[in-house]
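All of the numbers you see were taken from the coordinates with simple rules; none came from a lab. Just so you know, these numbers come straight off a predicted model, no measurement behind them. Cβ atoms are built from the backbone, for glycine too; each structure is taken alone.
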Structure P
Amino acid sequence: MTSSLLLFDLDGTLLETAPDLVGTLNTILVDEGLEPIELATARNFIGQGARAMIELGHSTQSREVASERLDELFPVFLERYEARIAQETYAFPGLFDSMETLRSQGWALGVCTNKVEHLARKLLGQLDMLDWFTVITGGDTFDQHKPHPAHILETIKLANADPARSIMVGDSANDIDAAKAANVPVIAVDFGYTMTPVTELGPDIVISHFSELEDAVGKLKN
C-alpha cells in the first residue's frame, strides 16, 4: 500500500489553464454573435465546468442560452479546447520544486479533477508531467465526481493508498467539500478559480504559493 498520497485538483491548482479555456469560450461566444470576454472576468467561471462557462459567458451579455443549444455547444467547446489544450497553459510558480521535494520525502502524487480524464491526461502529457503521478482520475472516471466524496475515496483506492494518510489540495468548494465529506484533510490554494474566496470555504490550511506547500503538508501529517 502507498504510504502517503497527495491528491491535487488540476485547473487552478496545479496549472493556470484559464488562457486556453477562456480562449476556447470566446470562440464559442463570437460564433454566437457575442463579444469575447476578458480573461480576468471569465477566470472564475472555470471552476463551474464547461457547460456553466458557456452559460455564464452568455449571461454576462444579457443573453440566455437554451438547453438544446447548450447541448450542441458543449461538444464543440470540448473539441476546440482539446485542439489548443496546452497552447497557453502553464504550471503555477514553485510547483516543480515543491513536487520534487515532496516526492523525495516519500509522498506519492495523484490528480483528482472534474476535467474529463482523457483531457487531463492529454494536458499533463503535453506538459511532460504524466510521470509525476501515481493516479489520475477525471470527472468521468467514476459514477460520481467532486463534490461527491466518492471521487476522492475511489481515487485513493485506485492508488492503493490509505485515506488516513492522504491529503487533498484544491482551489474551490468542489475540492474542499469533497475532501471534508471523505474525512480527508484539505489544503486550499488562493490563486485558483472560485467565486467564493477559499478562506470562507473552511479548508484546513490556505497557501498562496507552492513554496508553502511542504510546511502545510507537514502540519497536517503531524
Structure Q
Amino acid sequence: MSVGPLSMSGMVVQITPEQFHDSEGVADWRVLWSVAFALYRTGDFATGVKLVAEIGRLAEAAGHHPDVNLRATVLEVRLVTKEHWSLTDADLALARQISDAAAALGVPADPSATRTWEFAIDAYDVDRVRAFWCAVLGYEMVGDSDIADPDGLYPPVFVQQMDVMREGRNRIHIDVGVPHEQAEARVAAAVAAGGRIVTDRFAPMHWTLADPEGNEVDLATWVGRD
C-alpha cells in the first residue's frame, strides 16, 4: 500500500486501519478502533527509558508525538493524529521508525497483548448526560458522543444515543478493543469462563458478551469501521 507524503501545505493524508495494516514495516502494531498500538517487552526499566528517549528524538524530528506509557518491564506506544482523530501517513511513518528503534535496541514487540477499553453509557439525551460526566470526572467533550480526560491519562467515556432502551440491559457497560486476529479466541475464552454471547450480529466489528450475572461488554476490533 502506498500513501502520499506530506503535502507542501503540511497537510497529512488520512489512511484506514486496513491500509495501515497492509503497509510494510508495521508488524509490531495493531489498530484498536482508530488508534495504532504497540507494546514492547523492554525487560527492565533502564531499557524502556532508552527506547522512550529514542522515540522522543524521532517524534521531535517528525513534529508528531505519540502517547507513551512506560512501566517497569513494558512500554506501550499509541499513535493517532489527534487533529483528525484518525490514522494518517504521519502515524505510519513514525510507527515504522519506532519499530526500527526498538529492533536496534533488541526490544521485542508483543502485538497480541495490545488492548484498550472505555466506559459506554446508554442515553436518551446525550448532551445532558455528557455534561454530567464531564463535571464528575473533570473530562471534556470530544466529537458528538465522547468525553475524554484532557491529559489523555484515563479511559474515555462513550455516550451512546438510544431511542429505546433494551429491557434487561445495564445502562453502563465496557467496550474493549482487541487485535482483530485475537477477537474470536477472546470471545471463546469469555464463554469458557462462564459468559455468553448476547449477539454476534455485528461481528467481526464487535460481539456483545455478558458475564454470568448479565453485565455486558462489547468486544471490538477495527474491522468494518471507516
Structure R
Amino acid sequence: MDDPDTPPSPDRREALKARHRRAILDAARALMTEIGGTNFTVDQLAERADVSRRTVFNHFPTMDDIVLEVFGEMVETIVDSFDANLASQVTGQLGAASVFGQLAEALRAADLFTTMTEITRIFGDEGTAPTPRQAVLFERAIQGLGARLSQITLGHHPSADTFEVEVMCAALVSGALVAHRHWSEATGGVDTPESRRVWDELLGRLIALTRNGYGALT
C-alpha cells in the first residue's frame, strides 16, 4: 500500500499531469460542441474537467491557448488522412501522376468539409461571420498546416524539389483559408448538400488555380 506521506513518484506525477491535460481538452471540446462556440468560462471548464482553476492555468496560459490546442487536434485528423491518402497513391494507385496531382487528390480525399463545418460551428454561430478574435484564432491555428503537409509530401517524394513542394503546400493552405471564408459567407457554414457542393466547387477552383495559374489576372 502506498504511504500517504510519500510524495508521488516522477512517473506518477507525469501521468497525473497528462490525465489532467487530457481532461481539460476533452471538456473544452465538449463545451464548444454544446454551446456552439468558445464563450465558456474557466469555472465552467474546470467543473466539467473536474479540476481546479489553478490546474487549468498550470497547463494553459490562456483560454485561447486551450481553443487552439483543441483546434490543433482537429486539424491533426486532416494531416493523418492526407498522409494516408498520399501514401496510397505513391504505392501505385496513381504512381505516374505528378507530385502536385497526388497532393491535390490527397487533399480532396481528406474530407476537409467535415472539419471546416465543425470549426465554423465552434468559432462562430451558424449563419454569422466570425468575430475578429475568432478569425485570428482560426488563422493562428492553421499556420503550421502548410509546413506539416510539406514534410509529409517530401517524406513520400524525397527527390522532389523542396522549395517547389513548400510553395505548393503553402499556396494550397493559404487558398483554403480564402475558400473557407467564401464558403462560410455563401452558406452560413452549415452542413447541407448544397453547402457541400459549394465547398467542392471552391476546392476544385483552388486546385485548378494553383496548378494552372491565374488566367486573365496574369
| query | Looking at structures P, Q, R, which one was distance in nm of label points 7 Å out along Cα→Cβ at positions 86 and 102 calculated from, given that it came out as 2.6? | reply | Q
| When helix-only ellipticity at 222 nm (-39500 (n - 2.57) for each DSSP H run of 4 or more, over all residues; to 500) is calculated, the result is -12500; to which of the structures P, Q, R does this value belong? | P
| When Kirkwood radius over Cα pairs in Å is calculated, the result is 17.7; to which of the structures P, Q, R does this value belong? | P
| For distance in nm of label points 7 Å out along Cα→Cβ at positions 110 and 166, which of P, Q, R scores largest? | Q
